[in-house]
1. Among 1, 2, considering only relative contact order in percent (Cα under 8 Å, 6 or more apart), which has the greatest calculated value?
2. If helix-only ellipticity at 222 nm (-39500 (n - 2.57) for each DSSP H run of 4 or more, over all residues; to 500) computes to -8000, which of 1, 2 did it come from?
3. Upon calculation of log10 I(q)/I(0) by the Debye sum over Cα atoms at q = 0.09, 0.10 Å⁻¹ from the atomic coordinates, which of the structures 1, 2 produces -0.46, -0.55?
4. One of 1, 2 was used to calculate distance in nm of label points 7 Å out along Cα→Cβ at positions 53 and 69, giving 2.6; which?
5. Quick one: distance in nm of label points 7 Å out along Cα→Cβ at positions 85 and 117 came out at 4.1 when computed from one of 1, 2, so which one is it?
6. A value of 4.5 was computed for distance in nm of label points 7 Å out along Cα→Cβ at positions 165 and 181; which of 1, 2 is the source structure?
7. Looking at distance in nm of label points 7 Å out along Cα→Cβ at positions 21 and 205, point out which structure of 1, 2 has the largest value.
Structure 1
Amino acid sequence: MSTLVKFPAGRRLVLGSRSPRRRELLELLVPGDQIVIAPPQISEEPGFDGIDDWEGIESQLAKIVDEKADDVRQQLSSRSLPRDLADIVCIVCADTEIVVEEPETGALKVLGQPPPETWKATVTEWFRKYYAGRTHWAISYVSAVTLRGQRVSSCVKTAVTFSEDAEHWLENYLKTEESLGKAGGYGLQAGGSLFVEKIDGSPSNVIGLPLKETALLLEELSAR
C-alpha cells in the first residue's frame, strides 16, 4: 500500500494509543507493518474542570499528551518491543477533545466522553444545548518524540458547524450507540457526519489525528 510520507525503510514508529481510528489514519502516512502499538499505562489523566479559555485548554491538552509520550518512552526503555530499539524513529501520541461554547456566558467547555451510565441523556443534552445550529471545535495536540527525548509537536483546531435540524436524526443516531467512547459523543467518520453543515479546518483532526500536521512532524524527525 502506498503511503503519504517517505518514512525510512526498515525503521519503526511507535503509536502510543489504543484508538483504532488513530491507527487507521496513521497508516495513511506510514506502512502498517512499520507501526508498533504501545499504549501509555497512565491510569488517570488530568481533566479540564475549571478551564474555560483556549490558552488553558491548549496548555492542559499539551500536558496530557506529553505525559503519555513520556510514559511510553519509559516503557520502551525496559523492553525490546520485541527487537532492539535502534530502528525506532519516534513515538507518536495524540489526544483530541471537543470544545463548545456556553450559550449564556460564552465560556468554553471541554465535553470529553459521555458517561456510560447516562450517555443517551447526556448526548441528547449536548445536541440541544451546544450542537444544533451552532459551531463547536475539535482540538488535537500531537507529539512526536524520539527515544532520546527530542520532541516536536503541533496543536490543531477545527471548527465544526451542525445543521439547525440536527436533532431530527438524533433518536436514530443514538440507537447506533456510536456515541459511546467518543469525545463529544459523535464520530465524524461514521453516522455523525449526517449532522455536519460545515467544517473549517482539518476533517481528520475531528476524527482523531490531523494528517497534514502529523506528516510534517514525522518528516521533520525522519530528516534528523
Structure 2
Amino acid sequence: MKLLDWPANERPREKLLARGAAALSDAELLAILLRTGIRGTDAVALARQLLTHFSGLRGLLGAEIQALLKAPGIGASKACQLLACMELARRSLAEDLDRGPALLNPADSGRYLKARLRDYPYEVFAVLFLDTRHRPIACEELFRGTIDGASVHPREVVRRALSYNAAAVILAHNHPSGVAEPSQADRLITQRLQESLTLVDVRLLDHLVIGDGEPVSLASRGWI
C-alpha cells in the first residue's frame, strides 16, 4: 500500500501537521525527510529498514556519505538530505555558543561538545576558542583520524588561537567506542598543547573526552 492510500491521520506529514513532530516515530520523521520509498517499499518501510541497517537513528545520522550511498534505497539526493539535516542540527547548537554566556564549568561546554562530537564513527579533535571572559568565540574541528601525538599538531592549535585572539581554549575529542576514559596518550597530548599555548599566553582550561555517558574532564581530575 502506498502512503497516499493510508488513512489521512496516519500519514506522516498529515500526522505531524495535526499532532506535532513529537508525536511521530523515528521512522515517520525519517520518512518525511526521504519523501519517497523505492519500488515495493513505501517511505516509512524504507525508513525502518535504514534504521535497522544503521543500528538506529544515531548511527544513520552519524554515517558518512560513502556508507549512506551503499545503503539500500539511498541515492545521492537522499544522502545529501540526511547529511544536511545533521549539519543543520550541529550549526543550531553552535549558534547557542556564539558570543553567549561565559562557560563557568565543564558541564557548560560538555553539553555542546558532546552533541557535536559523539556521533562521529572516527576520532575528531576539536578546539573551543574563548575570549578573556571565557565566552565562546568559535569551535573548530582541527584533526581527524586516530588521535595521538603524531596526528595532533600544537603549532596548528596555537596558530588558530592567535588568529581568533583567543585568551583561553577548551580541547575535546571523542572516543567512537563510547568509553570516555582518557588514555595515557590523551594526557600526553594535553601536556604538549598546554606547554605550547602557555608560550603565547593562551590558557588551556580543560580537555574533554566525549563518549556515550558524561564527558570526562581532565581538569576535574587534576591533570591540567
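Read-outs throughout are calculated quantities, based only on the coordinates presented, and are distinct from any laboratory measurement. These numbers were taken from a predicted model, which means no experiment stands behind them. Cβ atoms are built from the backbone, for glycine too; each structure is taken alone.
1. Structure 1 comes out on top.
2. Answer for the origin of the read-out: 1.
3. Only structure 2 yields this read-out.
4. The correct label is 1.
5. 1
6. Working: 1: 3.3; 2: 4.5.
Of the structures listed, the value fits 2.
7. Largest calculated value belongs to 2.
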